[in-house]
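Each structure below is given as structure tokens.
What follows is calculated from the coordinates using simple rules that are stated; it is not laboratory data. Keep in mind the model is a prediction, meaning the values are calculated, not measured. Cβ atoms are built from the backbone, for glycine too; each structure is taken alone.
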Structure I
Amino acid sequence: MHTNTDPIPIHRPTILVIDDDRAITHAVALRLTNERCRCVTATSGTEAISAYTLEDFDLVITDLDLPGIDGLGVVSLIRSQSDIPIIVISGFAELHAEMLKQFDNISIMAKPLHTHSLMQLVTHRLAA
């Protein structure tokens, strides 16, 4: 009898983290990596769209105020191709909430970010 002693592979969610503030992308990606996620970061909407077209993501975290293509453009493009969960982070969450109602499967989180709350939301959205 042959037994396989290799560990069962566990799916590591791949998350695209988009913010023009490199300190935020670094902090969020570090925390997600510590939670066994694989992260790709982008600091502009154009860079984010490029990354999005190159691989499959399980979740996207994006700011709205981005150079190049803004976050709303990123959300719109992603939503036109996929229904993956998107978490929008914004310093003006209340102002953007109405605008984002047109999209399904979106969560909004206000800045400043609290990584513990963000991780709870990420876990919830990935489990949904």
Structure II
Amino acid sequence: MEEHFLVSLFIPIAFFSTVFSIFFIWRKSLHRERMAMIERGMYPYNRSSNKLSLLKLSYGSVGLALGLFAGYFVHEAFEMNSVVAYSSMGCLGFGVSMIKFSKKVKILEAKKEEQDFLEDFFN
């Protein structure tokens, strides 16, 4: 009985320590990379400032969530295998959201080009 308790206690501790270690090593390597760029006189760019990547992440997350939500209904309505229903609908939702994202980016680029053209024309 005690062995089962120790194993069930060890598994979450090992999992969270592994996740923490991976995150710590990733942040440490990112810090080293930025320090090396500063030493060489380069500008250490901020990766989180790219608004398009944030928009892409949000479109993908919403598409995946809606796809998984639809997968639940497909699983319940057609009594499909849950793995097939969730994975297929999740991928479909993610794909549709990425297509929608690419169309949004094209619209934003066209608006930016039009705005740049008008600024050049009137200045």
Structure III
Amino acid sequence: MLALAYNDGVMVNSSMLAQSIGANAVTIRKVVGQLVQAGLVDTQPGPKGGARLSRSPELITVEDIYEAMGRPAFVSGHDKDPRMQCEVSRCMPHVIERLNQGIADKAAGLFQRTTLHHLVQEEIHP
């Protein structure tokens, strides 16, 4: 999203986005699909196609992006079920949930007031 904000109004193809962050273009297309569904990105197929922001970077917040991505966890554990005979293992899902909720509560205000425009101006063009 930051690359799209930096190139505001320009169609950026998935290969260019993938190369800029060292990711697979298929992964980028999947993420772009989620952002399209959320109304944050427009796409155009074809050789001159790509993705661009659907509205001004001043109007897209980090909260909008976080929501579009399904509010991913900040902290995660392993994918195995807890061992119920172990007190530590048994409580870990609750501990991780508690940590994620605490971080989300702290991040909410920052995410809501930070726009892509702010990030471009403050981090790329300081």
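If you rank structures I, II, III by distance in nm of label points 7 Å out along Cα→Cβ at positions 40 and 80, which sits at the top with the largest value? Ranking I, II, III on distance in nm of label points 7 Å out along Cα→Cβ at positions 40 and 80, first place is II. Upon calculation of volume of the Cα convex hull per residue in Å³ from the atomic coordinates, which of the structures I, II, III produces 163? It traces back to II. Thinking of I, II, III, which structure, once helix-only ellipticity at 222 nm (-39500 (n - 2.57) for each DSSP H run of 4 or more, over all residues; to 500) is computed, gives back -15000? Traced to structure III. When Kirkwood radius over Cα pairs in Å, for residues 56-111 alone is computed for each of I, II, III, the one that comes out at 11.2 is I.
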